[in-house]
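Chemist: Structures incoming, each one as structure tokens.
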Structure 1
């Protein structure tokens with residue numbers, strides 16, 4: 001007589017199928033492939049450097065600088081079509097990471113780590129190193145030129161200072177610090193958003209407020225980066241290749257459902273809006289995606305896919321310019 005069949009494996013199979021159905025219903029449709037765009041607004045440029053480009057800024061339509069790791073400084077006089085290496089007068093035994101640069105006219109600023117702040121009043125032809133207080137909380141992280149002799153400096157722990165005398169003295173704008181940050185951005189109107197080093201919460205600061213406002217992340221996915229949409233509302237990139245948008249500038253804890261353009265095993269690291277209003281996101285292993293309808297549909301960019309790099313930053317400094325910064329000297333230039 002045949003032995004009776006066990007019903008336990010069948011029950012387990014049904015339970016697994018039910019769980020899969022629930023996951024598909026609650027998370028929506030996620031694709032593992034995207035169409036390739038027919039053309040690209042980007043042009044591949046390879047810099048003769050092993051450093052990682054980290055920021056770009058221009059003082060006029062054609063003249064600007066690119067900075068990065070391993071003391072990387074490069075200058076362009078043709079709007080970014082070509083770049084030439086430049087040397088700063090810095091101690092040779094220190095390997096500075098130049099993380100932020102900004103210009104307002106001919107007045108320029110560079111923030112670097114460890115403990116580096118540079119100022120120029122002649123469009124970057126010469127730079128003066130400014131002495132920082134040894135008690136400065138954190139390292140320089142983000143520098144913003146705000147006017148003649150004026151700038152704001154934010155540090156790697158979210159301390160914010162302002163100068164009105166070309167960096168000879170600084171005034172604290174916030175009485176506390178946000179804690180160690182992995183990402184920190186400033187809006188055009190002077191607001192800041194920071195992501196904690198572990199990605200488990202974010203903080204916001206508005207000019208005039210005495211302290212940072214802390215906000216918990218909206219899902220189990222840790223935060224990767226955050227910034228401001230063109231209209232001033234927030235966006236976020238999280239682990240798991242998820243994008244979210246803040247629909248209400250008055251409520252920074254209100255967020256859209258996650259958008260997952262593609263699950264290819266690589267996360268996204270940054271997001272930005274191009275000169276034509278298209279939405280871009282970049283990340284690991286040449287991941288560079290574009291949405292022309294506000295995030296509803298996406299395409300892969302062919303120039304990005306041909307670049308064997310991780311795109312860490314998307315910079316659109318105005319004037320129709322744009323750059324996708326990759327690792328180890330990889331750079332894409334926006335040509336429209």
Structure 2
């Protein structure tokens with residue numbers, strides 16, 4: 001049995017915690033919200049994943065209680081919470097503890113990768129990322145799920161693979177943590193675009209184009225940041241993008257759909273909890289600009305979200321751009 005601290009008891013953190021508990025590990029959750037913790041302790045139901053039947057797992061709002069003695073720390077909070085959360089954790093984490101980030105996004109204001117930000121606080125720790133096509137509700141229902149676990153140290157990656165692996169959860173090893181993070185982050189932006197075009201009844205032709213051209217934008221940015229091209233054709237790239245842009249289970253897809261179909265920005269954001277792709281859109285464009293990377297689809301989505309432009313008008317502008325070679329500047 002391994003003690004595992006899960007920092008963030010939202011839907012995804014809860015689903016991963018339940019998996020780890022099923023695998024025989026001691027799981028302790030950190031709840032940010034005392035009311036949610038009280039409900040969980042009284043009923044055994046996590047309000048962020050209310051339909052799930054969960055194994056017995058401990059929980060607390062005390063970071064020190066959760067982190068002390070853990071072999072592995074699983075970070076499952078929204079990426080935009082990291083700048084305020086990591087300083088609270090820095091002195092609690094020992095250098096031998098493995099840290100796995102399971103949240104997907106780039107951190108504002110400069111589009112920093114989560115592991116790069118964590119490295120500033122924990123230069124000696126083994127840092128990994130878990131990413132791939134996975135909905136919390138399906139994982140907690142024990143439906144077959146496959147993901148990528150990426151990190152620089154081969155032994156640590158293999159060790160973490162074995163901690164997570166089960167007969168319904170299969171993690172594949174990767175040593176391209178940059179690519180896994182970029183794929184997991186930017187696919188949320190493209191998923192918002194997919195929700196927008198479906199709300200406009202754009203059809204499947206444009207969805208197929210969005211998938212392929214969106215993947216190219218993801219790869220273009222990732223490679224500029226040091227990632228390996230092949231990563232973007234794997235689970236944390238194409239796989240995650242396909243899932244997230246084609247299901248109403250995706251908060252990002254649903255946000256894009258709701259924004260166009262029947263809600264204003266405030267209502268659409270509030271309806272789904274934290275919509276990571278909304279914040280990631282701005283962070284991605286800032287990072288792309290700093291690297292000289294062109295991302296026309298991401299720019300178009302930014303204009304709709306942040307400048308209030310009419311989606312059909314933005315799509316028309318995309319379609320009227322200068323004609324190009326499909327495979328230039330991959």
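Values quoted throughout were computed directly from the atomic coordinates according to the rules given, and no laboratory measurement underlies them. The shown structure was predicted, so the numbers you read here are calculated from the model rather than taken from an experiment. Cβ atoms are built from the backbone, for glycine too; each structure is taken alone.
Chemist: If we compute distance in nm of label points 7 Å out along Cα→Cβ at positions 77 and 109 for structures 1, 2, which one ends up with the highest value?
Modeler: Of structures 1, 2, the maximum of distance in nm of label points 7 Å out along Cα→Cβ at positions 77 and 109 occurs in 1.
Chemist: Can I ask one more? From which structure (1, 2) was log10 I(q)/I(0) by the Debye sum over Cα atoms at q = 0.07, 0.09, 0.10, 0.14 Å⁻¹ calculated, if the value obtained is -0.27, -0.45, -0.55, -1.09?
Modeler: Answer by label: 2.
Chemist: Now, a different point. Suppose helix-only ellipticity at 222 nm (-39500 (n - 2.57) for each DSSP H run of 4 or more, over all residues; to 500) works out to -15000; of 1, 2, which structure was it derived from?
Modeler: Of the options listed, only 2 reproduces it.
Chemist: So, one more: Upon calculation of Rg/Rh (Cα atoms, Kirkwood Rh), for residues 69-212 alone from the atomic coordinates, which of the structures 1, 2 produces 0.97?
Modeler: Source structure for this number: 1.
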